[in-house]
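What follows are several structures.
Every number here is computed from the coordinates shown, using simple stated rules; none is lab data. Since we're looking at a predicted model, the values are computed, not measured. Cβ atoms are built from the backbone, for glycine too; each structure is taken alone.
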Structure I
Amino acid sequence: MKRIILSLLVFSAIFCACSSKPDKQARADSKTLIIGVTQKPTYPDLIKYAIQPLLEQKGYTIKLVQLDDQHVFNQTLVDGEVDINIGQHEAALNFEKVNNPEWRISPLITVPSAHMGIFSDKYNVKDIEELKKAVQKGDVVAMPDDITNLSRSLIFLENIGFIKLRQDKDKFATTERDIAENYYELKYRVLKAEQIPRILNSIGVGVIYGDDADLLGILDKAVIREVDESDLFLNTFVVRDETLEAQPEWLKDFVEAVQSEEFKNVVEDPQYRFHRYYRPSWYREKWGIANEYGK
């Protein structure tokens, strides 16, 4: 019997063959890969231009399933309705798994991602040091409200010298209440992520997701991009643990496509948005291409 959640899927017709284990096996045997993606076009476009052509050359059929709820996004993978998904960083996945200990899903490979940034319409400055000199006591700093990206924002703000967080608490679980030192006497406010770009002209500083800024055409207007040499906040493809253990041929072909020169050429091509993204460590090491943003 089909699950209710399938009504949320944009490409619901493709699930005619996904409601039972034999059907799923038949789908795998026919080299059809179903990929869960978010509503934003960022990573669907990365698949379309940099991954799908390579897999189609090997006989695969690629289907994208768009979801807009984080829990359903991962539950669909757990239930086997999709083979792989992308739309979250590893820190967010770890948080989801703590709250859903029965989930057996893990990162496969990270990809270039649009790191969050510090933006200001109020102050016309060229770097973070100028912004520190320009901000005024009482200016509002808006941060996204979902728990993993709120702590991420606070870590970002601490790294660039705006605040100091409590030292007796896990930084990845911090909220605005854990600010121990507020060096510039600013007001830190937590808002829905999609609201922050809309009110940027009425606040002092906004912390905005990179892909939101990219889609709005303001990514290059960031005062500073997130500085984080780890891959923890880079978007990652995620699969079921049983898939990692079985190592099916499609998984190997998928990773090979992401690590291919063709993938790199698309990412670095200025006709696409991806050349402005933050490159993961494996990518930098393999291709010898450093990140130019966030420094």
Structure II
Amino acid sequence: MIKFGVAGNSLSFYAEGHERTEEAAKWCRERGIEVFEYSFGRGVTMNEATAKKLGAAFSAEGVELSVHAPYFINFSNPDPEMISKSIGYVLASCKKAVDFGGERVVVHPATQGKMTRDEAFAVMTDNVKRLYDALEEKGYDKLKICFETMGKTAQMGTLDEIIGIVGLFDCYYPCIDFGHINAREQGILNKPENYNTLIKKMLDFLPKHKVFNMHVHFSKIQYGAKGEIRHLTFADEVYGPDYRPLMEIFHSEGMTPVIISESDGTQAEDSMEMKRYYYSLNG
């Protein structure tokens, strides 16, 4: 089934006097939030006991946990030592997903650096193959490793590039950040039919189950000439994109993604706005 969730705790969570993420399990369940994405963006430092305790708290409330791996992963780095570190960051994130009882790990793929786009993509492809060998060796190949579309032009992670790497192995899934795509492509999602174009392209090149069960990040994002500048809230009326055409596609096609709101401080409220709209389509 389709699930709606949040990336981290909203400002309203703290405004109500809560302090610990463990408290977010009940808080999310009471609001109808079905998934909580825990970010290890600045490094995986949580110990096993804490991770299992957090996982148990969310499991007891029926809220799924997903994991965001560190932001500094770069599979286009030509330095073998740095690639080994990137692989290690993903493996450490997978360990936390297992401790949480979760099944999805979101990964930023790479930056272009001084290479040409084609060179960077070739290096990235070779290294995500190395990553798969390490995942298989550790028994993490049953998790969904979700490579994310990125919002800045200097980053690897166009839709085509993500399609290219997630088609390599069964456990690789797309994490389609529609705000990132809109920012990188200078407002391309200003027409509802352009959502259809993206979904159709994925279905042309990827197995249907990966597209229908993809991971989704959604927020409105301010952008400039080089793409993403900062995340906004649904109150923004300038940059977009509009979530409603996307919800209509998911509903009409019977798609069952996990949709994570990454709005700036209002992720819970905006996630529930998407959920209400989606279910209003039932008539």
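By the measure mean count of other Cβ atoms within 10 Å over residues 162-169, tell me the structure among I, II with the highest figure. Write out the running numbers ahead of the final one.
Numbers: I: 14.6; II: 20.0.
The structure with the largest value is II.
Please compute relative contact order in percent (Cα under 8 Å, 6 or more apart) for structures I, II and give me the label with the greatest value. Display every interim value, and only then the final one.
Working: I: 24; II: 19.
Ranking I, II on relative contact order in percent (Cα under 8 Å, 6 or more apart), first place is I.
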**Message:** Given 1.42 as the derived value for Cα Rg over 2.2 N^0.38 Å, for residues 42-129 alone, which of the supplied structures I, II does it correspond to?
**Reply:** I
**Item:** Value 0.95, calculated as Cα Rg over 2.2 N^0.38 Å, assigned to which of I, II
**Value:** II
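So distance in nm of label points 7 Å out along Cα→Cβ at positions 178 and 194, computed for just one structure, reads 1.3; which one of I, II is that?
Derived from II, not from the others.
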**Request:** Can you spot which of I, II the value -14000 was calculated from, given it is helix-only ellipticity at 222 nm (-39500 (n - 2.57) for each DSSP H run of 4 or more, over all residues; to 500)?
**Result:** II
